[in-house]
Structure 1
Amino acid sequence: MKKLFVSIVFLVATMPIFSNPHIIDVKSFATELKINKSMIVIDVQAADVYAKQHIQGAINIPHKSLYKEGPIEGQFKDAAELAAIFSKKGVNNTSTIVLYDDGSQKYSSRVWWVLEYLGATDVNLLHKDVSQMEANRIPITSATKTLPATTFEVSLKSDMNIEMAAVKALLDNPNVSLLDAREKDEFDGADKDKRSKGHLPGAVLLNFKEVLTPNGAYKSKDEIIAAAAKFGVTPEKEIIVYCQTGIKAAVVYIALREIAGFENVKLYAGAYAEWASVANNPILK
């Protein structure tokens, strides 16, 4: 069976059902899938991928459906529009939420960040690999699942995000670690797609894969702290993480803030795409 997802969204208006508040393993998920009928599973992949196969009972909210149309790639829709999307799909802010994607952690982590930012109170990511999915007999189907509409009430967690003007003001601050979570060729402005001309001044390249295991799972707390330290990233600093559109950066954000426990971490949601859209913003190679 091909890799299908890395995160799943469940919604239950109760206390968290998983021992780790943000990461769940397949065995725990398999148990809840059998007994917790109010749990909601969300596949964040494209609709055509979802249509081929997905976890039985999962609804589909493609991560790209959360972005604005326009010249700047990957910008989120307004909070009210996002809340309307989740509400229509049957997802509310008090539910237990677990997300999954293709196994890369990127897209599920991105949607995790959006839900948390909007004020969802219990959002989780599924850790899995193919052998675990098969061993725990997670049912797979192509049958579409829909849920009754509900109401997602927004309560923005503004400390999770940082705006472009604030990033500019902190570029020369020695107490700030500015992390670029992209690939090296993007950081250097040498990517074959020519989406990037370089990086923000003072940024350090910390590829998002540094906080993941070879099979795509998040590393342990101690491993993430050690990986961050290699790049001069320590808990006492203010940390800003960005990438091309916020997808890879969400992985590093979760690793540092939610798993490693670094308290002062922000994601620049506008990302390089927004930064590069302003003519006088400096970009280095």
Structure 2
Amino acid sequence: MAGLTRALPRFYSDLRETGEMIAIKHTLFALPFAVISLVTASSPAWPASRVWLWVAVAMVSARTAAMSFNRLADHHFDSLNPRTANRALPAGRLSRRFAAAVMVMASATFVLAASQLNRLCFILALPTLAILLSYSYAKRFTAGSHFWLGLSLGIAPVGSWIAVTGEFSWQPVALAAAVALWVAGFDVIYSLQDESFDREYGLHSLPARFGAHHALNLARLFHMFALIGFAIFAVAAGGGWLRMAAVGAAGLLLALQHRLVTPDDLSSVDAAFFTANGILAVVMCLLFLFAKITGG
């Protein structure tokens, strides 16, 4: 009993540290767009319960695999960067062996989930993992790493569409492009925090290459095109005032985050990165769901 009493707090501590390692709260960025694609692809019906289940498993396991691998790949740089030195791996609260085990188990779970959806999902599972995991090294050789991250999250709505229909279509590709540009834009904003560090250690990002002012202008451009992509998908999904309201809400929240962050004031980066973008994804998802329910 005494051993169990000692083990339980350690288990909960490891569980909490694992959640922080894989940034589980950031699932809010991709999962809502997977849901939007899922319910649109199944129109006018709703997806079967087993499709909901396995898409959710695939989403969570894919993110877990990608973030665990990212923490392993960036372990050295995280330990040197004051902003990230207190993360679980560099601080020694979790071991590399544990992170590797989480990554392997999550990858296997993702492949299993894909196999339970349909043949095309299963065929695409390993190429998808390759894209998700290889992102971790993109910053070492290209300032376009922001787009690689965007592609990694943009895969979600395409995967959801295929989970329902078993085939490709242009509509989820339009949504995926919008998501990729949205993510690339807010990743540029987030990477402003590491502009000096990236330059010093030879890592590549748009802020490190062009400076904060020009990088923010590029982020605004990405977000303008993302908004156009959201609008195209909304019309393709059936239009209606609720879907267009979702696009309008996205526009307001994108404008807000660009007002929060300036080259000379990065104090609100977290609010711009997580709060504004998390709300954007959730609000768009809810409005698309209401449109589906009401036919609006």
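What follows is calculated from the coordinates using simple rules that are stated; it is not laboratory data. It should be emphasised that the depicted structure is a prediction, and the values quoted were computed from it without experimental measurement. Cβ atoms are built from the backbone, for glycine too; each structure is taken alone.
Which structure, out of 1, 2, was helix-only ellipticity at 222 nm (-39500 (n - 2.57) for each DSSP H run of 4 or more, over all residues; to 500) calculated from, if the result is -7000?
Values: 1: -7000; 2: -25500.
Only one of 1, 2 returns -7000 for helix-only ellipticity at 222 nm (-39500 (n - 2.57) for each DSSP H run of 4 or more, over all residues; to 500), namely 1.
If distance in nm of label points 7 Å out along Cα→Cβ at positions 30 and 158 is computed to be 4.6, which of 1, 2 is the source? Intermediate results must be reported in sequence, preceding the final value.
Values: 1: 4.6; 2: 1.3.
The read-out was computed on structure 1.
Please state which of the structures 1, 2 yields 0.25 when FRET efficiency 1/(1 + (r/R0)^6) of positions 110 and 238 (r between Cβ atoms, R0 = 25 Å, to 0.05) is computed from it.
On the way: 1: 0.65; 2: 0.25.
Working through the options, I get structure 2.
Given that semi-axes √(5λ) of the Cα gyration tensor in Å, derived from a single structure, equals 31, 20, 18, which label among 1, 2 identifies that structure? Intermediate values should be presented prior to the final figure.
Numbers: 1: 31, 20, 18; 2: 30, 26, 17.
Comparing all candidates, it corresponds to 1.
Taking FRET efficiency 1/(1 + (r/R0)^6) of positions 78 and 94 (r between Cβ atoms, R0 = 25 Å, to 0.05) from the coordinates of each of 1, 2, which one would give 0.70?
Details: 1: 0.70; 2: 1.00.
Among 1, 2, the structure yielding 0.70 for FRET efficiency 1/(1 + (r/R0)^6) of positions 78 and 94 (r between Cβ atoms, R0 = 25 Å, to 0.05) is 1.
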